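Several structures are given next for inspection.
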Structure P
Amino acid sequence: MPSGFPTPALLLAFAFPALAGASESFEKARVLLETKCVSCHCLEKTKGDLLLTAREHFLKGGESGPAMVLEHLEKSELLIRVKLEEDDDEIMPPKGKPLTAEEIGLLEAWMKEGAPWPEGMVLAPRPKTALPDWNAPADPEIAGIEAFPKAVSLETEADFHKVLVIARFKDAATQDITRQIKASVADPTIAKLEGTLLKPIKDGTTTLTLEYRGLKMEVPVTVKDATKPRPVSFQLDVMPVLTSSGCNTGSCHGSARGKDGFHLGLFGFDPQGDHFRLTRENPGRRINLALPEESLLVTKAIGTVPHTGGKLFEKDSAPYETLVAWIKSGAEYDQGEITKPTGITIEPPQVVLKGQDLETPFTVKATYSDGTDRDVTTLSSFSTSNDNSVSINLRSGLSTSKNRGEAFLLGRFMTFTEVAQAIVIPKKLDYTRPELPEFNYIDKHVYEKLHKLRIIPAPLCDDETFMRRVFIDVVGKLPEPSEREKFLTDTNPKKREALVDELIGRKEFSEMWVMKWAELLQIRTFNNGPQQVSYKAALGYYNWLRDRIAGNRPFNDIVRELLSSEGGTFSSPATNFFQIEQDTLKLTENVAQVFMGTRIQCAQCHNHPFDRWTMDDYYGFASFFAQVKRKPAEDPRERIVFDGNGEVPHLVTKQPVKPRFLGTKTPDDFGKKSRREAMAEWLTSTDNPWFARNVANVTWAHFFGVGITDPVDDVRISNPPANPELLAALSSKFVEYNYD
């Protein structure tokens, strides 16, 4: 190599900004360790029981002894292993090229200085691919860089936020560049950046500046109560540890009978009961207040005591520290009203990855009822819908691209669940984005999704195929020979649009949609004593629906009238909806599934593991229907539906539950409205996004054979829409068209 030219090791070592207060030798060693060693010796993967993420871990070592012996460097296991011959089974790193003499020299130089280490620094794996210098020339293919979170708010002494940065390319691809950027805090007396973690120092506001290859962005930072300690909460800290570690799943202690004599509420639905079982069900067994570190709850989790569930996390990890701190504080249950989480976000929300083995970290941020937020990544659990395309570490949220395809990455914290979308495309693909005409707003969203997937859309079908399809889809019949001949010989360039407009005006169009919604509403006759629906009642119900759809009534008006209806099943046919299903809980589930496309059945017994619904949501929504009563009319074939008295008790507390809109708050005041009237008004309003989205999705599924979310009546966070932007646009247009 020419004299004076920087070697690869030095290029790598200087490709990243040094931390304030960190020695030059540490920074060079840090880059080598994070790119060559830490991926196998971190909390997520601890080979040989050796951690290399903090200085004390080097000194402690693993199964083979200390990784670093400062008094006798020749006894340092790390240096011994990296100097072995390439064909030796014990060489480190075990895969890839061995360290060069120059790289080994960097490690030795750092150790000879006493292995200086910035306070609070925790090493993390860096991408194994070549890492470009942040100060390299601008890349014309990069459209911009994006940081997560977009604004940072730090409250209390222990608060922190992990900062992620991705590059978005002009071809829609993305790449994680978090550890390739130059980062600096404008006022380092207010906040500090330790690795990728931003932590508070003192109260105030500042900015975090991020630079990469000529691109620059700023993230506002606010620090409040920087010296105020944050007490450990059983509900906000301990319960998330139990959930993210899998302790309260159905296959472990969350099963109906528990596991090995210990039972927890499934997915954390009963925190008070869990606290009792941990602290007082078997006093002194699971919690040791005198020696918190010796508590069975802790020792089983870190594997020092035999545990059927195996080792869950490492000693000195964040979950370990949380459990020990809680026990040291007295293992108390939270007193009085506490701040509760109101939702979470998983970031980045969408990535498009070119090639295999690309790593992208994801974070989870929780927002709370007092307006604060918190990075809860270490308290969350992760999963993937398609491990063949994208895998994700269940605890850390670090994803890895695999084969071409699409995956939804699910993050769960307490009762909240959100997903991020990940698309993997081949690194080298013979693809050029086609120039396609956009006939409407739908084309724009479809083309964009196809572009991300690198799929060329099929060409337009011929007139004969189009005519057959549109007749079957719009009016449910084949065209007459004369209609076919007329259309095929028509030279009008807009004849397709004209045909669709003409078919929508036919009675068969409305009749087909009456039939479709009659099926969803289960309009039918049956004779089951008090639950009977006579032929006359069913026919009246069908005619009521037909008249409103044929009369072009806004669909939200139809549903509002249906759900708030009262009177006789003959004189007020819409009341048959409440006659067909008389069980309050099943009626509640039907309303959610038919009009919102969501299945809330799981939340009857426990918080939904893969959706947002809790038991409070379930029984709160059921309370709207608790007062629906029925009585005989003069005609024995008719029943009268009216609102009386009634409450729904919570399965756990056995106390009546106040009415609560799904996914939102309890109504403050009904005024003169009945519970059902208030519910019907909310369900069909713009305050409830699921109604318009569901109707748009059902309509799309009719014309295309599959919903944007499929099945159409199984809308949940873990079953997201294939094209969320398209579904959002369709539902927005549906509202804009006055639900027509």
Structure Q
Amino acid sequence: MTDTDTPTGGAKGNTTLDAIFERTEQKFRERRQILSFQEFFELFQAQPRRYGRNIAQYLRDCFDHFGITERPAPWGTQRRFNLFDCPWDGGEQRLIGQENTQRAVYRLLTNFVQEGRIQRIILLHGPNGSAKSSLINCIMRALEVYSRTDEGALYTFNWVFPTEKISRGSIGFGGSDVTIGGQPRSALTTYAYLDDLSVDAKIASAMRDHPLLLIPLTERERLLKATYGDDVIVPDYLRKGDLDHISKRIFEALLASYQGDMSQVLRHIQVERFFISRRYRVGAVTIEPQMRIDAGSRQITVDRSLQSLPASLQNQTLFEVFGPLVEGNRGVVEYNDVLKRQPELNKYLLATGEKATASLDHANIFLDALLIGSANELYLDAFKKAPDYPSFKARLELVRMPYLLDYMVEAHIYDEQISTTEIGKPILPHTAHVAALWAVLTRLTRPQPDEGEFSDDLKKVIEELTPIQKADLYATGQTPDHLSAELGRELASAIPELMNQSSDTSDYEGRYGASPREMKLLILNAAQNGEYPHLSPLALFDELRQLVRDPSVYPFLQLKPEGPYHRFEEFIETVTERYLDILDHEVRVAMGLVEESAYDTLFKRYIDHVTHAVRGEKIHNRTTSQYEEPDEDLMEQVERQLSITEDAEEFRRSIMSTIAAWSIDNPGQTISYAVIFPKYLAALRNAYFEEHQEQIRKLQQALLVYIDDDGVGGLSRAEQEQAEQTLVNLREEFGYTREGAREVVVFLMQRRYIS
């Protein structure tokens, strides 16, 4: 090839590569990945809060960096840390639910910040599959992202030893005054920017120690006090921490060699930015329960890389520290299923968890890491009986992670599984919903009316709560239909107390029941059921029936029934009926028998007339422009459809009180009767369709004929048009395929419309 030859795509390729090179170099400079000690010190003085953090402060700032989202919940406002939604990955592998656990971890981090050090190990405990590892994984991934921001910059240091030519020339031992790293050799104040050809040896800080630890302890304390004053809690790691073994020996040897001139020692320091990485085990390490040591030390005096060190260092006995505890320093160390390990392997945690130090054979290491573990509830129960438990108890912060008790949140777990798994067949709506509902029903415990400050009337209501009613209460705040408005409000206000009834016991609500792992497997099995052309609730019901036939497979199936609770086979029928309710509603709406807004409009008219009736006012008739008495016939008609049994005047006043209470709790929000009175709107809807049940049955039969006979089947033109529009509505509004619509309509007719 001659000088004029151009390789295929050469010009464009070189331009593209040049652009990549330029952007990479620019990013390197912008991130300030390499600094001298003096430059880092100036950064610290300019922003001591950012560059003088320990891991507790850093983690809390990471939580705050991603922010908080608030959403309404039946018991008040639910606060959720956005970190656990993994916005950097589009929500992939996010943590669903577990807001209480999120807040507990954040609260502990805040305590550690206020105490100036992490002196306890966080232990997440709960049943199998309650997302303990997922929570820790989200934190580690968030740290990876945060460490790449300007706000989350982390720095450590390397020792740089230049070639003899440079080191002799720079301190006046002759040689020409050449330029090195942009500086005349005689004026070289740092070796941080030397290229590889000018360096004989570079030794990284094994523990990724903070650069400020290079300042002697007494001077460091004076510096920190002058920088922060007396009102700021300075972390113990910076106040009392020390260098790793190798760095300490190098520092002392150089200081002696330079006759106490610390500026000459720090000339050897290259401050380097590092980034948290799970893949490369940098500040994010998981220790599995298999037998192995978590940290160790080994002699490296004979290592070839040290032969180029100054003579004062070559005779030193240096020990290198290694292991996952070392790799996780300045970050998070996860102990996965920590109680499955041999007890002897965990005993060092007694001192390490409290003092943030670890004693090795030849060296002590000073840690700045969050130690967080996970444990199955059964192993924790056994551990509490061990003789060592009292010693560990003071060093542990136990954080409970139960199964979710909100089926609407639980459904998101299965929705995400279905959307990311190659199912191989169409998926019908509500499959995830019915799986979640059954799973939550298996986890609920019988409420205890005597454990709480409840009125006598409310005690009776609580005692009679069925599992499905309790599940609705937790998920949506919906109270049983038969309750008066006053009792309904009283029950809704008692939700937090009901949820906490067993929180101080080991048999807490959410400890037992079907785990998400088991339900995910069940969904996959349902997808393989050849009897169904779709992955649908019907296929799922078949799998559930198979599951409950052999209680020996899953421990939760062996729980003794308590009234209507822990009756797992009956729950299948309960969920089936709820599914039929949903289908019934969707098919009715798809048939266009009445617009959904009609119920809302009727109820709004009712509220309008009730408001004026309770106040003793006349109502403005927009048609006649006259003021008239509220329409008593309208109000009585609606109340009949709502099956109101209490005194009408009392019921109407309670309606007004409920609206007023909602407005106080939700200032500035537009009143939505669908939110405040969902069961009343549902009752109006059901009352209408009960009156038209025969008409609905005939329309469903015509729809099946239309599907099976491809639009013919002896139907009139009007019936064909009605059936086609129903199919369109089922597809566009609810997501059913043609065959899926047939499957659900057949099921609905068999269960609800054929005697």
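Since every read-out is calculated from the coordinates, none of them should be taken as a lab result. Source: prediction; values computed, not measured. Cβ atoms are built from the backbone, for glycine too; each structure is taken alone.
Table for the structure above
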quantity	calculated
Per FRET efficiency 1/(1 + (r/R0)^6) of positions 232 and 688 (r between Cβ atoms, R0 = 35 Å, to 0.05), the highest-valued of structures P, Q	P
Answer label among P, Q for the case where relative contact order in percent (Cα under 8 Å, 6 or more apart), calculated from the coordinates, equals 7	P
Of the structures P, Q, the one that 60 was derived from, the read-out being percent of Cα pairs over 36 Å apart	Q
Origin of the value 5.1, where distance in nm of label points 7 Å out along Cα→Cβ at positions 112 and 416 was derived from one of P, Q	P
Computed 9.8 for distance in nm of label points 7 Å out along Cα→Cβ at positions 72 and 632 - originating structure among P, Q	P
Structure (P, Q) behind the derived value -9000 of helix-only ellipticity at 222 nm (-39500 (n - 2.57) for each DSSP H run of 4 or more, over all residues; to 500)	P
